[in-house]
Each structure stands twice: as structure tokens, then as C-alpha cells.
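Peer 1: Each in C-alpha cells, the structures are laid out below.
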Structure I
Amino acid sequence: MNRLFDLFPSAQNDGINLMWSHRTNSRMLLERALSNSDIQLIEADVFLFEPSEEVVISHGHDEPSNFTLNDFIDIILTSSERKGLKLDFKSHAAAMKSMPLLQSFNNEDRLIEKVAILWLNADILGSAGNKPRILGKDFLEACARFMPHAPLSLSWATPYQSSDPNAIYTTEMVAEMIAITEQLTVPVTFAIRAGYVERSLEPLKVLLNAKETNTLSLWHAASDPVDELYVAGLEQLRNAVDKDKILFDVPAEALSRLRAA
């Protein structure tokens, strides 16, 4: 993450000052995010509508799209702007199909050097009996083979609403993630559902401290209310760790309350 703060000194080594464009899943939204000087980080979803062979920018079956990953990367490479990029793979097929394409764009690390940072994101582990969309072993092997220098963004399947007792990152879940990532040589940020943070503070601190390069990227699920518990959890975590170790892809309301705390 040091490279991010070097490129965006106005963030003052504090992840709360790096602004996201979330679910940037159309050409218009991408071009708008690239031209907006207030945005430093862009997140987009990658999906494959089988039996099609063309990977597209889409959140899934509820979001039809003809905006291909190929076109998306073309725009990134030809833009005069330099922003951070997270590609969130929404299915096993999408991830496996995308890796050779990303490799073809990344000759001599051209893509990785063009952007401020490129995270490859996937849910690789389950939670409370739920299976992940993408098998962790397959995803990590594909990343190592096709994009060996790209930082990773790794997470768990989180199907529960934030009010559910299962809406938690347990000690066991964190131990499993540490075990599967301890031999990785690229930096890892762990994508953490913000609505789960308040119940998960101690395990998340263990995860963050497991390796010096580990960071957390908090993301917001639209179904989770931005209530007192939500904000309190983020505030407690933010106060417990270094400010350059957490990114906040959460609503403006939550950011305002955190900054005022």
C-alpha cells in the first residue's frame, strides 16, 4: 500500500482519505470515475454468462452486460489517469477465463505499472457452512501462473445480513485464511464486510498482524444498515490499528461520522 500513498500524498497515509468508485460496471461509470479527481480507487465486477466465452463487467445474472473485460482494460490502459483498480471475480468460470486475458495485457507488467495498484479479488473461503464462489486453491494457483506480481484481495463468502448472529469473522475463519495465504509472496488485502466488523474486532486484528504486508479493505453491502453498531465497529477497528492499514469502501455517511469521531 505504500505505493498508493506515494502516488496520492493528499491522503496523508490514511486509508479513509482514499475514495472509491464502487461497482463501476459500465463504460460510462468507468469514464466518469477516471475523470473524477476526487476518486483514487475503482472497483469493478467480472462475470461470465455461460455458455458465452466473453468475460464481461457485471455483478452477475441480475446485471446483463455487453461491456467486456477486454474493453474495460483497453480504457484503463489508454487513459491519462492513474488510479487503483480492484477486479472482483464473481464466479469460478469468470476468474479462470480472465487470467490469460489479463496476462496478455500485462506483457512486462504493463498493466500493473499503468495503474496505481491492481488487486485481483475473490471470495475464496466459506463462512458458517457456506461455500465460496471460487475455490481458493484454484484462484491462487491461477493468479500465480498468469499474474504473479499482482497483489491479491481475498475474502470469505458472507451471505448473512449484518443483524444475523452468523455475521461474524470467527477465529477459526481467520486461522484458515492465514494458513492459505502465509506462503504468498505478493501483498494481500483482505476484503471485509463492514457490517460484520463490530462482532469481529479481535479476529480481524489477528489477521492484520499475521504478516507485515497484510491490510484490510472494508466494503459495504447495500442491505446492511449504517447504524450505530456499524459505525462503532469501524471506529473501534480504525482506532486499534495503523491508519495506512485499512481502506474504506463504505457510504459517505459512515465516512463523515468516522472523520468526526
Structure II
Amino acid sequence: MREWPEGRSYSHKLVLSFADTIGPVLQKRFGIGLTLTPFGNYFAPVDEVVAMKLEDFVGEHRQTVFIRDHLDLSFAMGMHILGDEKTELGELVKAAKYQNDAGATTELIARASDFVKNMPFLRNADIIVAVPPASGKATDLPTEIAEGVAKASRKEVGLAGRWQSEKVSLKDVGLHQKWSFLEEAGLQVDPSTVAGKRVILIDDLYQSGCTMQFVASRLKAAGARRIFGLAMVKARSNSDNV
């Protein structure tokens, strides 16, 4: 059992159902250490000052999705759909990706740049890369966003890698088959791009996260120090096409 410093009053308690991504952020920003309880959730006592700061943090990140996956940390700036309607962010992604709306792309870059600037760990990343597009793709939203955010953040921008064979569309592929399809596509990563670096990996939509996690695994194998995922929106479903 953790012993808390004597003489300090803890008038509030913080309880979370999971600690992935959100735990390290709270530790970095507020010095909060979460303890796993016998009930499977995470707990920390906080004083009045920290409680007020947490309220501001919750207000600031009301839309943010803190994701549990195999990256060091993963975020989406918001949901793609809430209820039966696309969110504002979802509409921006749709306009930028399918309607070539330059204004929507600019707005996504501005929001993502602000997110990186204000989020612990991301602000100290060394390089920004996008999930690689299929070969021969004329325009690619994640690449445009990665380049724009890197410029605004004054960070290095690079290529996460290149697919060695044509990457088939995964939209109609069952979740259990996706990893095999990605392995067959053969992502080649240049270790000199990411070795020893803290990497932000950008994508437009996070659903199951299979593609992002596959790319991250190859970046780690190439020597990346840490990998932080940042998607513009999180899909309502976690399961892709099952």
C-alpha cells in the first residue's frame, strides 16, 4: 500500500478504469501516480489544487480519446461520429480527404499542431511521420498533416517507410486477416530516419488501429526510441470489419 506524505490533505480522489496513455500524461503534467486497486481500476488521492487543475484538463480534453494499444502512447483528437452524426472533426476529415478541401486540411493541421504543442511527450518528440500511403497515391491526407504539423512545430518530418508491393485496400478485409495482408505488403523502413528518436505517427482515422500498430512495430524494429500515435478522429467501432 502506498504511503502518502504526512501533513498533506487529500480532499479528492481520482479513479480511472485504465491507465494506458492517460496515466503517463497525468504523471508528467501533474505528478499524479496511479495505483492499481484490487478491483482492477486505478486510483490516486489528489488535493484541492490538483483537483482544480484536473477540472481544467478535462475541459481542455473533453473530446480527446486516450487509446489503449501497443504504442507508447496513442491519441485521437476526437470521435469520428457521435450518435448518428459526424462530429465537427469528422466532417473536417471527410472534406479534406474526399473533397480535397484545402481549408479543411489547413484547419486539421492547425488543430493537430496545437495538440502536439500542448500535450506532454508529444511536444518533445523529435520527428513526425505519417502512416505510409499506398504506392502511387496522388494525395494523402496523413502525409499532408504530418508535413504541416512538423513545419508548425519546427520538428523534423520523415517517411515512416515504403510498401514494397501494392498495399491492397483493407476496408473489406476482416480484422483477423489484416496483419497478414500488411506483412505481405512488406513495409521497408530506413533505420536512419527513426533510430533513437521519439516519433509521432500520424493517421486520419483510427478504427481497430491495426495499420498504425503494424507500422509502429516496424519503426520500433528499426530502432525508434518511442512512438506516439496521433489520429485526427477515432471511429465509433474498434473492430473494423469482422
Structure III
Amino acid sequence: MKLALERSGNGAPLVFLHAFPLSRKMWEPQRVLSKNFQFIAVDFPGFGESLLETRSASMEQMARDVITTLDAADLKDPAIFIGLSMGGYVLLQLAKLFPERLRGLAMVSTRASADSIEARARRYQNIEIAEKEGAAALGEKMLPSLLGETTMKSRPAVVTTVRAIAAKQTAAAVSAALRGMAERPDMTETLSQIKCPVFVASGREDTVIKTSEMETMAKALPHAEFAAIDQVGHLLNLERPDVFNDLFLHFLKRRLL
């Protein structure tokens, strides 16, 4: 299916894939990159302005939807894809299914392994919360895991932004994505097959995916650079956007331009 897409700027295309349970609006602090690049952001099925056509949104189908959407927008040249958390799961499917479309990658706050039994159970518990209490209630419950301790204490504007984006999503979209993430396959073997340059970034206060786990993943990638950012958690692009943007821009200039 075709997803909602927005684009601005000119130059090499940067395609931003959002985290759960948010929308493309989470990438607003990265729009400044449109001064030198083409900024492109999509909403996954049911999130933001995209429609939802299925009860379960698999990571593979999301990847296919991304390519369908880019093709429809006449964006068929290899692009640099940036994915955070759920967006990173979709990136790995893109790498497996459409390697010819990848000029470079940024894998942020994400992992290649499948859910553990415990993690899968938590996703289904969250489906119950979303369906009984709404997406806003689930977003509120998730805030301390989405944002680092420093942000929760001293960056109220970021907390407000994340809360507002999460509250705008629907229970149906949230539940479909949770099912897709719970059932996603292990993609560890795909890492060694990724031949393009990869920027791997982690927040040192991330309690969802530890920095040590992301560093191990970076070592499994043939052409990766790893960065750990202090005083941020899972949504590091929102928590310290200037630091994230500078690190990513330097990576782009060194490795892809």
C-alpha cells in the first residue's frame, strides 16, 4: 500500500522511518538537514496520515510499502535510510529485500534479534492496554522507556512533544504494529550482508536497547560507525537533536558524499 509521505529540500535523499508509537512528526528536528539533502519522511500503516488495511502490520510488509511509496513519488534512486527502533526493524527488511535501493543506513536505538518470550508477552499486554484504554494511555505508560532519565527530569518540552504525538495515534494502528513487532523474525544473519556504510547510534540512558547491545550489532556490520550519546534514551534524535544531527552529518560527509 502507499503510505503518507512528505518531502522537502534537494540533494541526496534521506528517508526517515519512525519509531513506535509515533509518526513521521518525530523527525521534525532533523528537517534542518533539508538545507543540504532531500528530507523524506513516511508514516507507517495507520500512523500519522497513513491508512491501515490490516490487523497485523509485519515489518516485511512495511518495508514493501516504503518502496511502493517511494516508487509512486518517483524516488527510485538508491537512498540513505534512517530508522529508529521499529523503523530500524523495517530497515533490516529493506536491506534483505531491496539491497539495491540502499546507498547508506542509519540504525538508531534498534536491534536485529527477534523478541524474547518475555518481550513478546509485553507487546500483547500493550495491545490490551491500547484496545481497552486507548493509544494515549499506552503512550503515557511508555514515556519512561522512550525517553532517558535526564530528559524526563529536565527536558519538559521533549516529554510534551512525545506525549502529544503518541496521543494522536489510533488503538488499531498501535495494535497492528505491536503484533508485527512481536512476530518479526531474527535478522542477525542479514547484518553481515549489508555492504553500504551504516551509522549506528545509541543513547546511553536507553533502557529498552542497551548501548552495549547496539555496539555489538555495529561490530557485526561490515562498514559501520558507532556513536553513543550521553544524557539521552531511546528517542535520542528528539532528546539531543543538535548532537545527533552533527554526528549524523559528519558521517554523511565522510562516508557517503
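Every number in this text was worked out from the coordinates using simple rules, so none of it is lab data. Given the structure is predicted, the values throughout are model-derived calculations rather than measurements. Cβ atoms are built from the backbone, for glycine too; each structure is taken alone.
Peer 1: I, II, III: which one has mean count of other Cβ atoms within 10 Å over residues 117-124, as calculated, at 15.9?
Peer 2: II
Peer 1: Let me ask another. Can you tell which of I, II, III yields 19.1 when Kirkwood radius over Cα pairs in Å is derived from it?
Peer 2: That value comes from structure II.
Peer 1: I, II, III: which one has distance in nm of label points 7 Å out along Cα→Cβ at positions 149 and 165, as calculated, at 2.4?
Peer 2: III
Peer 1: Could I ask something else about it? Matching task: 11.9 is the computed value of Kirkwood radius over Cα pairs in Å, for residues 157-212 alone. Pick the structure from I, II, III.
Peer 2: This value belongs to structure I.
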